[in-house]
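*Asks:* Following this line, the structures themselves.
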Structure I
Amino acid sequence: MATHMTQSSQPAVHGLIAEFDNPNALVAATAKAHRDGYRKMDAYSPYPIEELRHALGAPASRLPVIVFIGGLIGAAAGFSLESWANAVAYPLNVAGKPYISWPMFIPVTFETTVLFASLSAVVGMLALNRLPQPYHPVFNHARFSAASTDRFFLCIEARDPKFDLKRTRAFMDTLGALEVAAVEG
């Protein structure tokens, strides 16, 4: 006996998005949503807002650790390269000085530390932000292009355990948003 599955004619919902006209309203709405138990949400603004990270309940960034580890690897690589070049590959005994003379290795070690740390910062930032991301469902919202100029958005995603389309929409209507709309996934 074969069973036939029918697909819904309505597109899947990624979540609900609320539009705000100032950053304070966005931060207040995000904090209220977090207090109400929503965890799978994101906020979008044309510029960084420090309070927004706290309102979202986001953990501290792991980027400083990545940069530090990259710098340590760079320092070790630079020092090792200089040591290998002077003591193993091309040993020259000049006036009885030691082959591994760390004071003369400082400039190269410093430069490789900075190089590896900065490259780690760029690669780490791209990886942690999941970039490049040429498509995201919030791009389907007609007004979302204003997020890069003068509007602020809060999106509660459908994958949130507390998400229920009707109840979440009723909750978002209480946040004082200019508009609340469903985002197709």
Structure II
Amino acid sequence: MEFSPFVDVMGWARDDFHADIQVVTCGFHKEVVSTFRIPVIADKTIDEISIDDYDALAIPGGFGEYGFYEEAYSEEFLTLIRQFDEKNKIIATICVGALPVAKSGVLKNRKATTYHLGDGRYQKRLAEFGVEVINEPLVVDRNIITSYCPQTAPGVALKLLELLTSKEQMEMVKAAMGF
């Protein structure tokens, strides 16, 4: 649910509206076992990524019990996040995908959100990284998009499309997809 909207929205934009957008999936291994044990074949592994080849980084959330934080908090991934931010490239996150961005340090003294239910424990964790937590579905602070639960995934993907293309392009895709 948090991965597929990026593929879907960008696919609609590319195939139906001729936007110059390519989606490249990436993982620490060619086969990524996602939440609920669904395997996904990644296009590239993290060591094959050169940030100069990309305009944005999209980070879906995940569950700790399925190993999300082991990879999301790895120094290799945190370095990749810092490199995207240093070049002012867009970083789009869904739900707890904001936590590795915060752990990398790039959200310090910036506005963001993350999963808001469960007594706000993930938002509290976000605040521990020096983030100004905004309890809203979608928060944009300069080049970083964060959101607070899986339901926001299509909105994040559409906002990313808008930032990569234009508001008009995004609105056309949004309408065509029935949003």
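Each reported figure results from applying straightforward, stated rules to the coordinates on display, with no laboratory input. As the structure is a prediction and not an experimental result, all values here were calculated from the model. Cβ atoms are built from the backbone, for glycine too; each structure is taken alone.
*Asks:* For which of the structures I, II does the calculation of helix-only ellipticity at 222 nm (-39500 (n - 2.57) for each DSSP H run of 4 or more, over all residues; to 500) return -14000?
*Replies:* Working: I: -14000; II: -11000.
It traces back to I.
*Asks:* Taking mean count of other Cβ atoms within 10 Å over residues 89-96 as the quantity of interest, name the structure among I, II where it is greatest. Show your work: numbers first, answer last.
*Replies:* On the way: I: 7.1; II: 25.2.
Of structures I, II, the maximum of mean count of other Cβ atoms within 10 Å over residues 89-96 occurs in II.
*Asks:* Continuing with the same structure: State the single structure among I, II that was used to calculate relative contact order in percent (Cα under 8 Å, 6 or more apart), giving 20.
*Replies:* II
*Asks:* Quick check on the output: 13.4 is mean count of other Cβ atoms within 10 Å over residues 49-56, derived from one of I, II. Which one produced it?
*Replies:* Working through the options, I get structure II.
*Asks:* Check the numbers for Rg/Rh (Cα atoms, Kirkwood Rh) across I, II and tell me which is largest.
*Replies:* I
*Asks:* Comparing mean count of other Cβ atoms within 10 Å over residues 33-40 across I, II, which structure shows the greatest value? Write out the running numbers ahead of the final one.
*Replies:* Working: I: 15.5; II: 11.8.
Looking at the calculated values, the largest one is I.
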